[in-house]
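Student: Dropping the structures in below, format is structure tokens.
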Structure I
Amino acid sequence: MNNEFSLSCVLFDLDGTLLNTAPDLTTALNKALEHYNYPDVSEHVITPYISYGAVAMIETALDREVDAETKADILVWLLDYYEKHIADFTQLYPGMSELLTTLEAENTPWGVITNKRERMTHPLMQAMKLTQRSACIICGDTTAYSKPHPEPMLAACRQIQVMPEQCLYIGDAQHDITAGKAANMKTLAATWGYLKPDDKPQDWGADALIHHPKQILEWITNQSNAFN
């Protein structure tokens with residue numbers, strides 16, 4: 001680690017990193033499956049695929065024999081239900097509230113970069129009372145590209161007016177780390193997130209693996225002069 005790293009901003013992936021959205025997303029999926037007379041699926045089966053979007057969740061839940069038109073109908077129903085129940089059960093991960101409060105107390109801006117669409121992200125952030133606190137909210141359709149492309153990361157930096165090399169990005173999927181590295185940010189892989197059984201976060205090239213949000217502050221304190 002370069003000891004010259006000076007932290008200007010902390011950026012988070014949303015689903016599986018900042019917020020545990022799995023209960024609401026699984027409920028929406030199962031409501032959609034029920035509507036179309038398919039059996040429901042357990043949360044632990046679906047959770048590893050949340051980072052890859054609703055289509056991946058549906059593909060995981062359904063037999064390959066189900067036709068594309070039916071899957072598209074299920075997707076529309078799922079998204080409509082989820083939009084109406086976007087934060088029934090969603091919560092910040094344990095330790096995240098304290099982390100955000102500490103960053104704000106130190107005048108260190110934080111923001112969100114997610115592949116979730118604006119249609120869902122902004123209502124969710126508003127429902128969780130995070131919109132006014134965050135310095136940026138970059139969604140999967142905010143820019144022409146989504147992660148693993150670095151453009152969302154660079155757009156966040158432009159909005160907050162910070163340099164990418166002074167930013168820390170935390171995510172729970174390989175595309176998060178790939179995007180952060182491509183933008184020349186420091187990256188942390190969150191192992192509490194929605195990892196697939198075959199994921200190997202130790203091979204993603206992140207600056208460190210973290211197993212609890214409290215370790216983010218420990219990493220910052222050890223590796224930067226942000227809070228000195």
Structure II
Amino acid sequence: MQANSLKGNNNDKNIDFYNNIGVDPFKIMAEIGGFDSFIDLELAYEYIKNTNAVVELGAGYGRCIDFLKKKKYKGKIYAVEYSNTLAMHLKDNYTPHATILQQDIKKLKLPTKVDIALWMWSGFIDFTESEQQECIEIVCGQLNEGGKIIMDLPRFGVQTFAQHADKQHIHFESPYGNLDCFIPNLENIEKYAQKAGFKKVAMKDYKTATEKERSLYILYK
């Protein structure tokens with residue numbers, strides 16, 4: 001497999017996978033990955049619990065909304081989802097609990113600024129390196145002063161379930177479609193953050209309930 005170009009538009013190419021997979025297979029993937037235990041969100045919650053508004057980027061089938069409901073989070077929840085299939089599911093099932101926005105993150109526009117942007121379960125890697133830089137800058141503009149982006153990514157250098165062209169470019173084939181992804185390392189994230197105007201970046205390594213090795217990145221505005 002040839003490594004993807006650092007330019008281009010992976011996100012639009014990958015959208016067929018999310019339109020085709022539907023809710024139940026997505027939940028099975030969460031169980032396999034160990035995300036149904038919410039371990040990533042438990043780690044992130046210390047940054048969320050006292051805030052007034054949060055946005056989830058790539059809300060999928062509603063996993064983060066379920067977690068915030070479980071925690072009785074009192075702030076405003078925006079859930080952004082590009083896939084028509086998943087956005088319709090969210091609107092049908094979560095409208096009383098969150099404001100569902102069917103938007104391309106590369107064109108993100110929230111009704112109000114938020115304190116936290118959550119980008120969990122690898123959603124960020126659906127974008128090329130140049131798209132990732134663009135998205136970080138766009139999301140930064142939607143944060144209140146002192147706000148944070150919290151991202152969950154595969155731990156850099158660790159083999160994932162996908163096919164690796166190198167440590168950063170991966171390709172995943174499934175009955176629902178293919179995904180081409182770019183896994184940033186800490187140096188990439190720090191570069192994105194600095195260019196977007198964030199003050200610092202922190203990183204926490206952890207393992208999911210099924211021993212998947214992950215990293216949580218926190219970008220401080």
Structure III
Amino acid sequence: MKLTRKERERIARRELIIDATENLIDRLGIDNITMDTIATEAEVGKGTLYLHFKSKKSIYLAISERGSRLLNHAFGKALLKELPGLKLIEELGRTYLKFVQENPVYFTVFNYYESLINDDDLAQSELAQRCEESAREAMTYIVRALQIGMQDGSINNKYDPHELGIVIWGASRGVIHMAFHKQKKHHMKILDDVNFSLQSLVSNFIELIGTGMANDQQSKNN
């Protein structure tokens with residue numbers, strides 16, 4: 001259905017507000033932004049801003065939803081490669097790492113969104129529901145790669161692919177979270193005792209998780 005000019009302008013203004021907020025998060029950090037600074041950055045009146053978004057929280061959710069769509073698109077492209085399932089899992093890991101390195105704002109907002117999981121205000125939020133749908137879609141890519149690996153023999157089929165997918169998703173989020181915040185100088189002091197980078201930590205994690213779920217014959221071949 002063709003949109004009217006007014007509808008196109010409304011969508012463009014909404015995207016402009018999201019773009020402006022992403023720029024502010026990159027420069028100031030997610031906790032140092034107000035609706036006033038967002039309105040100024042986007043060059044819109046506060047009335048216009050509140051017409052599109054009721055709060056900073058709703059703008060952050062819109063950023064999270066946008067970032068999730070972009071990440072899932074990258075996952076989808078990675079899964080199309082003609083590779084054994086085990087290599088597909090590694091490819092998804094590298095895709096995730098590249099996404100975080102190139103889009104640190106989205107990773108910051110993903111963490112913010114996860115901190116709101118038990119917020120009652122999210123119960124009826126359409127944006128929150130879209131974020132949940134994106135998370136489920138991301139999980140389907142991981143599970144599909146695992147299923148391919150179990151079918152082609154590169155991954156040990158003693159595991160339940162859905163449960164293993166949760167393990168990979170949770171562990172990878174934790175590993176990248178630690179490395180990301182060490183890089184940003186916001187971390188527990190214990191991390192100062194280990195010299196590592198985001199790239200090295202994730203690479204070692206991908207190798208470790210791959211070795212752990214490879215079938216015995218695959219491990220011997222490697």
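Student: If Rg and Dmax of the Cα atoms in Å is calculated from each of I, II, III, which structure is the one that comes out at 20.0, 65?
Tutor: The correct label is III.
Student: For the read-out helix-only ellipticity at 222 nm (-39500 (n - 2.57) for each DSSP H run of 4 or more, over all residues; to 500), a value of -10000 was computed from one structure; give its label from I, II, III.
Tutor: Details: I: -12000; II: -10000; III: -25000.
Of the options listed, only II reproduces it.
Bear in mind that the values in this text are calculations on the coordinates, not laboratory data. Predicted model, so just to flag it, every value in this text is computed and none were measured.
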